[in-house]
Structure P
Amino acid sequence: MADIPCGDFNWMPELLADHPGLVYVGYDVVPALIHDNRLRHPTHDFQPLDITKDAPARADLVFSKDMLNHLDEADVWAALANMVASGADWLLVTTNRGFDNVDLEPTQPHASRHLNLEAPPYSLPEPVSGDHYLLLYRMADVARRLAERATS
């Protein structure tokens, strides 16, 4: 599993303890978080990554919780493209169903907003599973949406 962003790794140890066979790599754009996580959790792998610029290593699942809502529209598309480029089979991602999308103001650092991946301009297809907050997609479906966008 590729966890993007891994943040401070606060609750993930509990999940990993319940699934000891799971191969985990935590990624984050903040070097201090990677450094601290490596010191505190030396049995797990943490790597620096800006998902808007680079793809993570191959994993079966990309898990992305509460990240895309902090990115502007162009960076959301770039992040999704790099998640697809990772070769992962699945994407488990947070969303905010029931909201219209508005782009972030570039002058507001650390801004956030409700981000609905099923609404325009993203319009991702029906997920395999999910609720109002966490959706599971086949990465191939995300790739198809990116290809549609590129040809429209």
Structure Q
Amino acid sequence: MKVMYDRYGPSILQQRDIGDQTALHWAAWGTKLAAVNQLLAWDPKLIDARDRTKRTAFHAAADHDAVDVMKAMCAIKGKDLLTETDDNGDTALHVALTMGHLAAAAQLLEWGGPQLLEIKNDEGVTPWDMTAEKPKMRKAIEKYKQ
């Protein structure tokens, strides 16, 4: 990465793939903490980049249970990341639970508390609703429900 950055400069960080994803999306998706940290050191504003489905790299990290990557991103942007939604209205918690990633879900709930369980997506479904027919998931997150 450094060789490319040194050769092409900061503008290379703005390049996107066909899905409008940045290098930060890919690093988060691949659970590459060192790459995430380096990309954010070069350009902290990358954390706000959205792909064509309006997902952030934080969504990608939740999608792949990359708790260490989520922590690095939260250290930069804070709790605002917890309520950002994609074009379906899904938060990172919706994404983590859809994929069955309990570690990511638990971390999100530790940071954001029970109110995250009540955020409705565009279909009116909350993260809590998503676990109704998944008893193992429901049991794992019910301690966060008030």
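Results, tabulated for the structure shown:
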quantity: Of the structures P, Q, the one that 25, 18, 15 was derived from, the read-out being semi-axes √(5λ) of the Cα gyration tensor in Å; calculated: P
quantity: If helix-only ellipticity at 222 nm (-39500 (n - 2.57) for each DSSP H run of 4 or more, over all residues; to 500) is computed and equals -8500, the structure in P, Q; calculated: P
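Laboratory data are not the source of any read-out in this text; all were calculated from the coordinates shown. All values derive from a computational prediction rather than experimental measurement.
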